[in-house]
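Just below sit the structures, each encoded as structure tokens.
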Structure P
Amino acid sequence: MMKETIINYIRRPEEVGLENPVLIEGLPGIGHVGKLVAEHLIKELNAEKIIEIYSPHLPPQVIVEEDGTISMVKNEVYAWKSNANSPDLLILVGDYQSVTNEGHYELTSIYMNIAKQFSVRRIYTLGGYGIGRFVEEPYVLGAANSPKLVEEMKSYGVEFRNSEPGGGIIGASGLLLGFARQENIDAVCLMGVTSGYMVDPKSAQAVLKILAGVLNLDIGMEELERRAAEMEKIISRLKETEMQMMAPQFKRDEDLRYFG
């Protein structure tokens, strides 16, 4: 029986051989924006899975695979050894975030310990910022753990607004920034603005473009573009349905005004 978090090292830091890597966190969240970006990076870069994390703070369920078999809920860390033009990467992805407050702190502490084991020099956490309405042209909001980083990210097109996001940043994406500051590690959160209603590959594209520019990564966008186009069709149909449902109400209102 699992009573505590289990960290399964498929390959140890000394075996992977990364040099002062950058950690990218893309766990599930609003619009699955961060998760989409992180998984896209893993696929495009052909990154190698090196760590699996199992925890009683994750939801009490298993994942049913396409062939009918099951797998335990887990989070994973992937490694990518760069050429000379970009930094080495650690990419944190997973099925879920913690379902408990204490679990958020415990798991984030584990992520930070992994970062220190690999001598991570900077952390980028990725997520979505839901505004409750459909967004035609997504943009990226930022938060950072030092004023220097704020100014640096502005030069890449990241927007910083007073008191946004309202209520702060919940989960690993926020806690990693605070924990990193305690360890004197630079950390930035990149949040793609999204409706918050559904998975948003278009917002993920906006975040990925910023991240690729910052890290000097040559990443294909075709898969995200395809998924964004599919989602645009779904949103268009939803808007059309909404207008059709509202039309009779408009007509009734007009009739009442005519006879009033």
Structure Q
Amino acid sequence: MREKRLPLRAKLYLSLCSIALVLLISSIISVLEYRRMSSYISDMVADNIESINAAQKLYDDANEYNLNILSVIGDESSNIRPEFDETAFSMRLDSLRSSAPNTVVAHQADSVQYSYAAYMLTSLELEDVLQSDFIDTRSWYFERLQPRYNRLRNDIDALSNAIYDELADNSETFQGAFYRSIIPGMVAVAVGLLLVLMLLFFLESNYTKPVYRMLGALKNYRIYGRNYTYSFDGDDQLNELNTEVRELTEENSILRKRISAMKKGLNKEN
């Protein structure tokens, strides 16, 4: 049994569908790549937000501790230095420093570390100041401790601003990467689909239709005895094939006429 093959038009559409499938896969890869990049930038933004919260916590802890010292100085009956969780403060500061090494944030974290050490060292003098009969506690607080706290607060503010600037840079990077990854991919897909449509139109008008019309003309010639008169513009192998088919049909028509004439001559002789 003869194997049934796909018609020319089906093969053509199959090849074009294959091209479209390749373009579709390319677009999917582009989207997946964008999602991967987006996830990376989102993680960076999430780290920035976490760092902002940590910096705010540093500010709140330092401010609360400083206000507690001021309340102790205002309360003459108290001579105990307020408690402060130095371990938690140092851990938050270390996490900020390690989250973005070799950046402005890390340098600002170092500045906070130095001003924090100076402030805490000065605050340790509180118990001696409270027990001393010669030192004015308010003068000590406003002239010695408060300037160091102001320095610490300013450094924490600078740290927060550096984190905000990094967050803004990451947001701009995200937007830029979005356009760089999506627009070229979409343009490539659109151009590819347009080329597929143009190729389909070209092949349909220049090859597929002529072949089917040639088949129709041959069918009319073979079944109905009509002359093969189909012609089209072109200088390729398909036009050459059409010319050869026309010449063969003309030769076959002449041969048929000769055979028919010979048969009539033989019938008359008989």
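What follows draws every value from the coordinates through simple rules; no lab data is involved. Just so it is clear, the model here is predicted, and its values are computed rather than measured. Cβ atoms are built from the backbone, for glycine too; each structure is taken alone.
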Task: Test item: distance in nm of label points 7 Å out along Cα→Cβ at positions 116 and 148 calculated as 1.5, pick one of P, Q - done: Q
Open item on the list: So if we calculate Kirkwood radius over Cα pairs in Å, for residues 124-203 alone for every structure here (P, Q), which label has the highest result?
Closed with: Q
Open item on the list: By the measure mean projected area of the Cα convex hull in nm², tell me the structure among P, Q with the highest figure.
Closed with: Q
- [ ] For the read-out helix-only ellipticity at 222 nm (-39500 (n - 2.57) for each DSSP H run of 4 or more, over all residues; to 500), a value of -29000 was computed from one structure; give its label from P, Q.
- [x] Q
- [ ] Could you tell me which structure in P, Q was used to calculate log10 I(q)/I(0) by the Debye sum over Cα atoms at q = 0.12, 0.18 Å⁻¹, for residues 60-139 alone as -0.44, -0.78?
- [x] Q
